[in-house]
Structure I
Amino acid sequence: MKIDDLLIELKIMMNKFAYPIENAIKSSFITSITERNSKNETSSILEQLCDELCILFSNQPDYLTFLEAMDGFEYNGLRIFSLSIPEPLVKNLFIMNEFYRNNDDYINPDLAERLVIGDDSISLFTYDTKTDLFEIRDNIGTDNVFGTFKSFTDFLNEILDTAR
């Protein structure tokens, strides 16, 4: 299935049950990530997240297509985090990854090495920049991987299967 067809199906499912559909991400926001000025004062974690997002954008163009259609979503317990929208409706990727990488309680090495892009009630959805794979991980035992996917479209199709 192509990403465009999958996004149409997702929007139809969301409309059917009156879930809000987020607006597309603004191209200026993507540009602020991909062409950021190193003279700006930003945290090292934010720089690392932006670097990893640049890899994700480059390696997985379907993810950008998704963002150009909707900047994250929450549907029937599934969430793909937003890049530009602050919480609470759709969780924010930067805030969630900051938490997983920089908190006073516990830094999970499985999550600190990956972008956490979404979740559901039992799983975390990650992207590994080293292997260029999307993963579905147990949200308690994060070393347990339930599935790996070479493309964002295959990954999105798989997680939507749980909500169809």
Structure II
Amino acid sequence: MREIHLIDTSGFCRILRVPNMGSDQEHEAALAELGLLASRVGVTTTFLLPVAAIYETGNHIAQNGDGNVKRKAALRFTKQVQAALDGQAPWTPTPLPDLRDMATWLTEFPDRVATGTGLGDLSIIKLFEQQCELNPLARVRIWSTDEHLSAYDRLPTGSLA
């Protein structure tokens, strides 16, 4: 079986222990879940780190804590994102969105804000939909602590036969 997990900002913030974005227990729980997902026998797991989650996590770091705390968090962040860019992290950064895709998202955005979906979340939802289409034989989910995003969890829809 194959699984694709899109790491949302809430999950990435907990993994990195971003100030005011989760407790120590939530940090440990996120690392434990990441390890469990990656180590299951018979399951090939891919972790994708959406560009929106990278930007939003950087914003949370800049907005939380004192200067010293922010700097330490920023160093953890840049180390992990650079490792991902270099292919040395458990997650792979997604490409920047195509401008035509973004134009399409903008037409949906006014209707989505009524449900609390921001543009970053919408871009992650669109990435989820893209991965579902590209990978019908894989489970695809958004790994998030946000209820409206964690509901995006699609089991395989196709078969090998």
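Here, each number is a calculation from the coordinates, and none is a lab measurement. These numbers were taken from a predicted model, which means no experiment stands behind them. Cβ atoms are built from the backbone, for glycine too; each structure is taken alone.
A few remarks follow.
- Which of I, II yields 2.9 [distance in nm of label points 7 Å out along Cα→Cβ at positions 32 and 104, calculated]: I
- Which of I, II yields 19 [relative contact order in percent (Cα under 8 Å, 6 or more apart), calculated]: I
- helix-only ellipticity at 222 nm (-39500 (n - 2.57) for each DSSP H run of 4 or more, over all residues; to 500) derived as -12500 - corresponding label from I, II: I
- Among I, II, which structure scores highest (criterion: FRET efficiency 1/(1 + (r/R0)^6) of positions 64 and 120 (r between Cβ atoms, R0 = 25 Å, to 0.05)): II
- Computed over structures I, II, distance in nm of label points 7 Å out along Cα→Cβ at positions 24 and 96 reaches its largest value in II.
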